[in-house]
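Please find the structures below.
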Structure 1
Amino acid sequence: MRGLVNSKASNIGISIFGSRSGEYTHEVQSLLCDELPKGWEWVNSSSNTRVARCLKPFTAYYKEFLSRSCFESFKSLFRGSRCRRARVHGEILRQKGFHSPAILCWGKKGRRHFMVTEGIRALGLFDFITKNWAPPLAKEQLHSKRRIIEQLGGEIGRLHKEGICHGDLRLNNILVQQTEEGTYFYFIDNEKNHCFTKIPKRLIKKNLVQVNMIFPPHVTLQDRLRFFRAYSSTYTRFSFEEQRALMRKVHWLTLRRLRTITARLKNGNVLT
């Protein structure tokens, strides 16, 4: 499964690993030179990454991890590179029965680390909600919405039950895939994930606030309660009173953050 690819890649200082590394050697070479291979396009991403996408013949994503500070290389000596952490935590998710895009290959050139992952025919949760849940909804659409909210609550509950805290659970880091068999959630951007025997409460609150960051009227108070009931029925760590206190705290923090975002938008500030 693991091994260096052809010598040409090695001679120009690129090391590529993974079962499908040979298929993406030339594309990676071009992308590292800021050149788009045929059939690829750049994708908007955070300031800490460069992302490109290939649509044909198979969808795949190239992600390069950019240095966030002058201490990045020093930290990686102890914690491993962000690319390595993304691979390790993605594998942990898959081993525990969660969905996360498979990693086709990975590697580095000097201090530049990258990986190529499979493309999933899915929408980020924020995009999915804004596309499908704008009121008014027909009865069948409303039932589908409630079912997905309950399923999502159970999935986040199961994540925490397994001791996994996602490092950046913003809505578009959860992909929603709908097939004839059902709805599936894929977790991406896993490099900041952490595994615990018992997740600290502050990190539980952080994850729950992140996944609740959607404006009304797409999601109502009843929807948030429905999510939290499904979450609590799966992650049964807290007593009834502790659940209520946690729910109130998460709701208050969520509203505060949404109000802050609204104020920034009114002032014309660009959100990142």
Structure 2
Amino acid sequence: MPEGDSVAGHAKELAAVLVGEEIEAVYGTSGSVRTASRRLLGGRVVEVRTRGKNLLIDFDQGWTVWVHLGMTGRWRIGKRIDRPPGDAKLALSTSTSTAVCRKAPTVEVDRTPAIERRLDQLGPDILDQSFDNAEMLRRARLLENGRSISEVILDQRVVAGIGNVYKSEVLYLEKINPRRPAAEVDDEALRSIAQRAIRLMTPNVGRRRSTTGDRGPGRSTWIYGRGGEACRRCGARVMSDQHGGRYTYWCPGCQPA
């Protein structure tokens, strides 16, 4: 599933071709798009923004398109095409460009305030320049409920935008075992987790993801996807298993129980 940095990258690409432009054609298999296509037609895009893994396209008439790519969704942005793919959930065309979203599980159109209300449950956006540490801590304590730290930082109601890759990478770099109960992780450590995520994710917006600083094949992550291989820091064998319904990677040497 795309994480916050990937979605923010899509937003930058979409903004470059949509913001300030009049929408001359609207198409989509999403029921919401079919219903609202006439409302979007002729409108101008005023902003493309993100809330964690959610991408929002705001129109000057007060409507917003909400897209969550899930595991399968994809964007294609290029020169204008008159016939978008038949399975496109959404296609927006200006005089020169077409943005096509395919296979996304969530493509909804509604009044902007209604969309905002539906996203109110999300925690602070990890890539927001004014990221609210205090609100993240409040939500973490409210929702920890005996869960592990890896489950809590994946909960989009606590902090929006961190996904499975960054979950494993951040906890590894912070030397915190992913199965440690969140209640045993103090506030300072939680703030450090969030700041580490910000430092890792921000440089990856619009670029091929790397948490190590090396974008070469097989060298872009510290631990994610490297089960059974040697830890890059201590040489111990990297472990992996399903935890909380998602695969988690950790080093028993660097992240002891």
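Here, each number is a calculation from the coordinates, and none is a lab measurement. This structure is a prediction, so every number in the text was calculated from the model and none was measured. Cβ atoms are built from the backbone, for glycine too; each structure is taken alone.
Results, tabulated for the structure shown:
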{"item": "Label whose coordinates, when distance in nm of label points 7 Å out along Cα→Cβ at positions 64 and 128 is calculated, return 3.1 (choices 1, 2)", "result": "1"}
{"item": "Winner on mean count of other Cβ atoms within 10 Å over residues 48-55 once structures 1, 2 are ranked, highest first", "result": "2"}
{"item": "Read-out distance in nm of label points 7 Å out along Cα→Cβ at positions 136 and 152, computed value 1.3, structure in 1, 2", "result": "2"}
{"item": "Answer label among 1, 2 for the case where helix-only ellipticity at 222 nm (-39500 (n - 2.57) for each DSSP H run of 4 or more, over all residues; to 500), calculated from the coordinates, equals -8500", "result": "2"}
{"item": "Structure responsible for 13.4, 39, with Rg and Dmax of the Cα atoms in Å, for residues 32-87 alone calculated and labels 1, 2 on offer", "result": "1"}
{"item": "Test item: log10 I(q)/I(0) by the Debye sum over Cα atoms at q = 0.09, 0.14, 0.16 Å⁻¹ calculated as -0.44, -0.94, -1.12, pick one of 1, 2", "result": "2"}
